[in-house]
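Q: Listed next: structures, encoded as structure tokens.
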Structure I
Amino acid sequence: MNQVYYTIQDYRQVPAGFDWLTAGECARLDAFRFEKRRRDWLVGRWAAKVALLDIGGLPRSDICRLEIASAADGAPSPMIDGRPCRARLSLSHSNNRAFAAVSRGGSALGCDIEQIEPRSEGFVETFFTTAERARVGQADPWLRDILVTMIWSAKESTLKALRTGLRVDTRSVEVIDNGDWSGNSWKEARTLTADAGQFSCLWHVHGPSVLSIVH
């Protein structure tokens with residue numbers, strides 16, 4: 001299994017100037033009309049490049065050699081010096097923070113960051129499988145919001161690993177955790193998919209959010 005590198009970056013960590021972006025990235029940034037979209041895109045690109053520098057053992061001064069392009073299916077496609085990197089990248093952002101995960105090679109990888117917040121019974125009924133709904137229904141009330149957020153985040157990460165995103169039914173992915181909710185460390189889970197088998201999942205409560213990585 002390839003080692004996964006990850007980073008969490010806040011928008012306040014993004015440099016004020018744009019000399020760390022390529023010309024193509026600057027052109028894409030200029031095309032965004034809304035400030036929130038610009039902020040999300042910038043912090044996502046910054047987190048992605050920091051993670052790529054880490055996995056490549058490159059100095060921060062090399063950051064302008066990196067470009068985060070978009071593949072035909074919309075997945076981020078990392079480039080270095082205009083050529084594809086031999087790395088798999090996944091990105092997510094929430095509330096002015098970005099979460100980026102990188103692994104070497106071409107194995108499937110997906111990551112997600114989700115704010116922990118109340119989600120309605122209608123949300124659970126619409127997007128969760130029968131087993132997941134039962135798990136939520138049996139959960140302690142203090143745990144419900146974290147559990148629902150974890151399940152949703154793991155689904156999103158899995159669909160990113162499959163490179164389909166939310167274009168498919170989220171109930172085609174079922175999340176199974178091991179019931180370990182102690183401490184603040186990374187926890188293990190797994191996700192079962194209708195067509196692609198099983199994936200390993202790691203998830204973690206990080207401040208007001210849940211992080212998940214599927215590979």
Structure II
Amino acid sequence: MKTIRCFSVFFALLLSAFSAMAQPEDRSYIRDMVDAMGGRNVAITKTNGDLMLYDKNGWAANGCPEGLTNALKELETDDEFIDDVQLTENGSWLILYGNNGLVYEGIPEDLEEVLTEYNKNNAVIHSITFNDDGDWIVITSDEVVSSDSDLTDYLIESQDEYGSLWTACITDDGMVAVFKNGYQFLGEVPSGLRKALSETEIDVYRLKIAGESWFFSDGEEENDYDM
């Protein structure tokens with residue numbers, strides 16, 4: 001079980017329903033799909049839609065931007081591995097596929113510059129997270145970089161105690177950083193998530209938050225959530 005420490009820093013299902021063509025009424029659809037398919041990842045928001053990922057490139061979505069669902073359909077048709085999806089309250093989105101494949105819309109300009117450089121250099125990107133306030137974090141196999149140098153230093157230094165940084169989730173309200181052997185929290189993080197992380201035996205590799213809702217998984221079959 002990973003250790004946790006907090007720091008203050010300024011700063012009913014049918015096969016046809018598996019298609020993103022379905023537009024159910026609420027998040028119960030995504031919950032049902034996660035339960036049915038063993039969802040390995042999600043993108044959840046308070047106001048702007050939700051989706052889940054399963055198997056290599058299976059997905060289901062509700063209320064998400066058309067550009068995002070169109071991009072997912074294309075990647076599914078091309079048989080690409082869809083690794084992660086980020087979606088903000090204002091409708092900005094990003095898909096990470098393969099080792100460093102990227103499709104996105106509306107992300108911060110400085111984040112786009114960093115990702116373009118990593119992509120050009122064939123860097124293996126493990127995690128990307130960003131919010132509508134211009135904050136972002138990118139984790140590659142070799143580096144950690146963010147929109148704020150103090151935050152970057154904080155995350156790098158935390159690796160000395162908690163091991164390598166695996167993923168992070170940054171929202172308009174707070175942040176959770178997931179390390180090999182622990183977690184770090186900033187700002188507002190659901191108390192239920194903190195408790196679940198303190199008790200879980202899952203080796204957390206993907207984690208998402210939207211208000212008081214949360215999801216985490218090992219990136220494969222094991223997950224826990226409150227959505």
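Any read-out appearing in this document is the output of simple, stated calculations on the displayed coordinates, not a laboratory observation. If you're wondering where the values come from, they're calculated on a predicted model, not measured in any experiment. Cβ atoms are built from the backbone, for glycine too; each structure is taken alone.
Q: Give the label, chosen from I, II, of the structure having the highest value of mean projected area of the Cα convex hull in nm².
A: I
Q: Starting from the value 0.70: which structure in I, II was FRET efficiency 1/(1 + (r/R0)^6) of positions 88 and 184 (r between Cβ atoms, R0 = 25 Å, to 0.05) calculated from?
A: Of the options listed, only II reproduces it.
Q: Using the calculated result 130 for volume of the Cα convex hull per residue in Å³, for residues 32-119 alone, pick out the matching structure from I, II. The partial results should precede the final answer.
A: Numbers: I: 130; II: 87.
Computing volume of the Cα convex hull per residue in Å³, for residues 32-119 alone on every structure in I, II gives 130 only for I.
Q: Kindly point out which one of I, II the value -9500 was derived from, the read-out being helix-only ellipticity at 222 nm (-39500 (n - 2.57) for each DSSP H run of 4 or more, over all residues; to 500).
A: Only one of I, II returns -9500 for helix-only ellipticity at 222 nm (-39500 (n - 2.57) for each DSSP H run of 4 or more, over all residues; to 500), namely I.
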